[in-house]
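Have a look at these structures, which come just after this line.
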Structure P
Amino acid sequence: MHSISVFCGANKGNQPWFEEAATELGKTLAERGIRVLFGGGSVGLMGVLADAVLAHGGQITGIITHQLNGLELGHSGVADMVSVETMSERRVLLLKNTDGVITLPGGYGSLDEHFEALTLAQLRQYRKPIGLLNVRGYYDPLIRMMDVMVENGFLKPDNRNLCIDAPTVSELLEKMTAYEYKALEKWL
């Protein structure tokens, strides 16, 4: 993998391990020479991730809306910053030309971006690994909900398997590296 988009919160959460996971992810990606694309923010886990990538000599590209940049939320240390009009444009650019996606703990925006990637994968428009970093079980209820969708006939098992999850950075990257997109027998 040469580049990964990371979706994460504009907040740090209320437990130290969220920040620790963002730092570890940024450091690991930088050390492996993997370019990071992210939401461009200086706050929350976005800022922590960017700081870690930069501190370890990594390459990073921020994609931020004019509105958020105008509120002075853009990361000033990120030289490669793309400013767009809408969140929809931002999501498109975050997925374009990347070799995968990792979602750290976050809120509505992180889940929106994560499920956009999964929906595009389900529709065969995105064929790269989509990872969920399940830090200390943060995403356990969401993972269980996806399983409930399968159990109740709203999601095919093959489409459920489009979402890769792991509790650690190293395990998630290992699973993502081994991932092979398989054409699904049925669309939905």
Structure Q
Amino acid sequence: MSELKNVCVFCGSSIGHKGVYSDAAHRLGMELAHHKIGLVYGGSSTGLMGLIADSALKHGGTVTGIIPEALVKREVQHNGLTELHVVNSMHERKAMMAEKSDAFVALPGGIGTYEELFEIITWAQLAIHRKPIAIVNVENFYTPLLAMLNHGMQEGFIRSLDTTLVRVAESAKDVLSVLQEKRDEEFRPKWMDLSQS
């Protein structure tokens, strides 16, 4: 796991209705710490966000939190982190998370998690970054999203090439190896070849 120094994790500020979601957050925090990979995340002490941070710290990992000032009270910032950056806006938060990370992972979450995930996919599509992106499909949580991407491709709005930007892990245990899988295809940014659908 030497290629990855820091991994950004997007996930819910709630824990959801199923214990498997919390289990996945605990496991991923432990895996990151075990492999000496730093966690970069949204800086909250609540929900899956708080659980993954606590797990990484408990197992000796380093955790960098980045939270907008407006959300400090609402999400309750985590005060036990290795580093905590309080920034001015959501845009600044996401830019700093991206800058500090070598890869991105989405655990289950809500609208904010989807928004962060899709923005980082869009940045990859436009070749703003070439860092791997993975989702942890706990209990098929992301299966409807994957179906939506496939539907967009079938309807001519998403290139088949772009669907390969998102790697899928079935469990938190597997996600680090999925992130480091070698991909043979040469990626071409969108708009470089308009005939490629």
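Once mean projected area of the Cα convex hull in nm², for residues 110-165 alone is calculated for all of P, Q, which comes out largest?
By mean projected area of the Cα convex hull in nm², for residues 110-165 alone, the leading structure of P, Q is Q.
Assign the value -11000, calculated as helix-only ellipticity at 222 nm (-39500 (n - 2.57) for each DSSP H run of 4 or more, over all residues; to 500), to the correct structure from P, Q.
Computing helix-only ellipticity at 222 nm (-39500 (n - 2.57) for each DSSP H run of 4 or more, over all residues; to 500) on every structure in P, Q gives -11000 only for Q.
With distance in nm of label points 7 Å out along Cα→Cβ at positions 22 and 126 coming out at 2.0, pick the structure among P, Q it was computed from.
This figure was derived from P.
One of P, Q was used to compute distance in nm of label points 7 Å out along Cα→Cβ at positions 118 and 142, and the answer was 0.8. Which one was it?
It was calculated from structure P.
Each reported figure results from applying straightforward, stated rules to the coordinates on display, with no laboratory input. Everything numeric here is computed off the predicted structure, so don't read it as measured data. Cβ atoms are built from the backbone, for glycine too; each structure is taken alone.
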